[in-house]
Structure 1
Amino acid sequence: MPPKSAIAIRHVAFEDLDSFEGLLTRAGFAVGYREAAVDEIAGLDPDLLIVLGGPISVNDEADHPFLIDELRLIERRLAAGRATLGICLGAQAMAKALGARVYPAPAKELGWAPVALTAAGRTHATRHLAAEGGAVLHWHGETFDLPAGATLLASTPPCPHQAFALGRNALALQFHVEVTAPGLERWFIGHALEIATTPGVGVAALRAESRRFGPGLLPRATRFLASWLAAAGL
């Protein structure tokens, strides 16, 4: 039997699967990437599609027309009940594909902080992410309304819609749980301008937080991903 396939749509090279790549490989997946705006994505049909983050808005179709194909692909997968995981920009794309509004958040979230789980989130795979009050990485300036038919899983004070599920096979996380402290060193270079222009944020503090919280995130992310894949039949 051929291995299960997992394809990640990547918008910038340094925002990749990070820890998830090894976790998926050990779970028996053949893992690959498609580069947004470069590779053909319209006909993708892997067992698992992961839509990663990036420094653009899903509302920027005029500047980035590849988003049109990306949103159509997500819409088709969600309608067909195909396993789909969206992270940050990917979560916002899932919300938009489901007809929800995506718009600027009241405040940018950039750094490590916990999320508050809803009652549904405490029985979902996301329960592992909030174990022991653990922090996750936030790196976004936009948020979204909860799509019709979706189940809210997690919130923060600035952004009440941080994670949602659509059935067992679709999950959107506006925050990052795939990251590691070594991998984030590339973010500090790639997002240097955003860091420098965000009040109260600096590389030294982000690096210190990443070294503090990153090691504890990995076991929680491992349990989370295994739990969600099992629930999705993968």
Structure 2
Amino acid sequence: MKEITVLVVDDHTLVRQGIIALISKEDDITVVGEAKDGRQAIKLCREKKPEIVLMDLSMPHLNGMEATCIIKKVCPKTKIIILTMFSEEEYIFKVLDAGASGYLLKKNAAQDLIRAIQVVHDGKAFFSPEISKIVMDSYHLMVKKYGILDEILEKKLTSRESEVLQLIAEGYTSKEISEELFISTNTVQRHREKIMKKTDIYDVAGLTRYALEKGIIHNNQSGFK
């Protein structure tokens, strides 16, 4: 079993020791270092190259927010989980913007920390339940306010449009597409126009490249008949 290497960063010695004691019980997790502030954390990240950093936010010399920004620049493969008492929205989105992969409240650490490390190590995000609610509430507010979801859905090709695009990329003419799909040439043309508008691509060569990139067709399928 491959071990997950972890660096623990917190300015309180008792907290660090408690975290280390908790995660050291796991066979697949190894603590490679501990730091008491952001500057020490950056130094150890450069030296130890940990896969996961458990990062407190409020620390002397260099706080966890700034340390996260710097670590993601100097050790981009290292994933960071914020472990803090703060649940304010401003902190959550600032550290996520800085590159953190998880946000865990210390009061949930005993039951959630091991799972958080494993999930983030697997390339996913992890949030305490309260943090997940804040993130989702903020997302829904943005969708409602700015219509982000509508914009995404408007650009998504329907299954019929994907069929038409595949045939276009395979070199079929509008007449041949209409015969293949049992629809009129006018309907084919409307689908073409919608596809071009959604992809912002207005030539067959460009549409073919798009179809290849999206896996709608493969190299051996493209080309004119």
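What follows draws every value from the coordinates through simple rules; no lab data is involved. Please read all numbers here as calculations on a predicted model, not as lab measurements. Cβ atoms are built from the backbone, for glycine too; each structure is taken alone.
Out of 1, 2, which one gives -10000 for helix-only ellipticity at 222 nm (-39500 (n - 2.57) for each DSSP H run of 4 or more, over all residues; to 500) as computed from the coordinates?
Computed on structure 1.
On distance in nm of label points 7 Å out along Cα→Cβ at positions 4 and 20, which of the structures labelled 1, 2 is highest?
2
For which of 1, 2 does FRET efficiency 1/(1 + (r/R0)^6) of positions 36 and 156 (r between Cβ atoms, R0 = 35 Å, to 0.05), calculated from the coordinates, equal 0.10?
2
Upon calculation of mean count of other Cβ atoms within 10 Å over residues 12-19 from the atomic coordinates, which of the structures 1, 2 produces 18.4?
Attributed to the structure labelled 1.
Supply the structure label, taken from 1, 2, corresponding to mean projected area of the Cα convex hull in nm² with the calculated value 16.8.
Label of the originating structure: 2.
Looking just at mean projected area of the Cα convex hull in nm², for residues 124-195 alone, which of the labels 1, 2 belongs to the structure with the highest value?
2
If relative contact order in percent (Cα under 8 Å, 6 or more apart) computes to 19, which of 1, 2 did it come from?
Source structure: 1.
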